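Before anything else, here is the set of structures, which you'll find just below.
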Structure I
Amino acid sequence: MRVVLATANPGKQREFATLLAPRGFELVLQSDLGIASIEETGNTFEDNALLKARHAALTAGLPALADDSGLEVDALGGRPGVWSARFAGPGASDEQNNARLIAELAELPAAQRTARYRCVLAFRRSGRDTHPILAQGSWEGRIGFEPIGGGGFGYDPYFIPNGLNCTAAELGAAHKNALSHRGAALRDLIARLGSWP
């Protein structure tokens, strides 16, 4: 089944495709279909995921999957949260967002740098689906002091998952999918999809 993925991020596409391929989903980036991203105006991950899935499904005429995910840092009151991708401003790069994060945590010791990745997925069977499926997952850890690893994207080079002595950017794709917030949310989604279609 062809499903539009409401993102232009190929890193997310790789993670989703690996886990959803056994269900027979062929994920197509909305950017590959010429669909522009919609402004994320929601105040929660749920709001933004639903907004993006509806836009992609209506525009493409296909089922759509969207996620809204980000990093919540306890010492920052849950920021950057829904603003994770634009923490350093609109159009900010991963490097710029990471630089702002590390600057804001500069005075804090390791014990006070607890954080989690959170992911909410919204799946709409069509643009007019009145009962979209919401799924979610989280991944607990802490923020390191320097970037380590060349894999992943976003805050991965600084995110040290609980129970590990490496960053998310040092994990192989299969290991990351088994542990991550996005992997947990996708497993939740698969369970909620049941036998559909």
Structure II
Amino acid sequence: MATTTNDFRNGMVIRKDGKLYAVVGFLHVKPGKGAAFVRSKLKEIRTGRVLEVTWRAGEKIEDVRLDRVKAQFLYRDDMLNFMRLDNYDQIALSETVVGKQNASFLKDGMEVEVLLDGQETITMELPTFVELEITRTDPGVKGDTVSGGSKPATLETGAVVQVPLFLSEGTIVKVDTRTGEYVSRV
């Protein structure tokens, strides 16, 4: 499907040089002299690599519609294995496709969204927030809570996040999967 650079919006997926890119940011520039142009930041969906591209205003591009399918994380071996919830087909994705940080937050039975381009599986997206139990952390020292410090904590999936000093093992915390940061305790 063809569209133009004037129709850019954040999150839009386009195909450039045979690769899929998500529009992360864009700016329409109308200089006093010369033709208008569009500066854009594109993130390659498969690798996560970000590049900046300058387009002529109104230049035709190929817009891609990705299908979003609910899936459940099953298990991890040399691949990450998911099951589509609509037809129960299994999908295996490598950790490089999913991303190391995203893979570290996957918990057995967790529901995610898998992005498909036709029948080809592109990647998966985690929920924005996940609730995980702290399995290992150092005990907080009495009196250190005023400083607002933090300490590393290992979660049940193996991910390590910085948490406040007053949290202990067994506490369930809410983590933002986009940044990998502690949000609150549950």
Relative contact order in percent (Cα under 8 Å, 6 or more apart), calculated, reads 19; among I, II the input was structure I
If FRET efficiency 1/(1 + (r/R0)^6) of positions 88 and 152 (r between Cβ atoms, R0 = 25 Å, to 0.05) is calculated for I, II, the one returning 0.05 is structure II
For which of the structures I, II does the calculation of helix-only ellipticity at 222 nm (-39500 (n - 2.57) for each DSSP H run of 4 or more, over all residues; to 500) return -1000?
II
Upon calculation of log10 I(q)/I(0) by the Debye sum over Cα atoms at q = 0.11 Å⁻¹ from the atomic coordinates, which of the structures I, II produces -0.48?
I
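Read-outs: derived from the displayed coordinates by stated rules, not from any lab. As the structure is a prediction and not an experimental result, all values here were calculated from the model. Cβ atoms are built from the backbone, for glycine too; each structure is taken alone.
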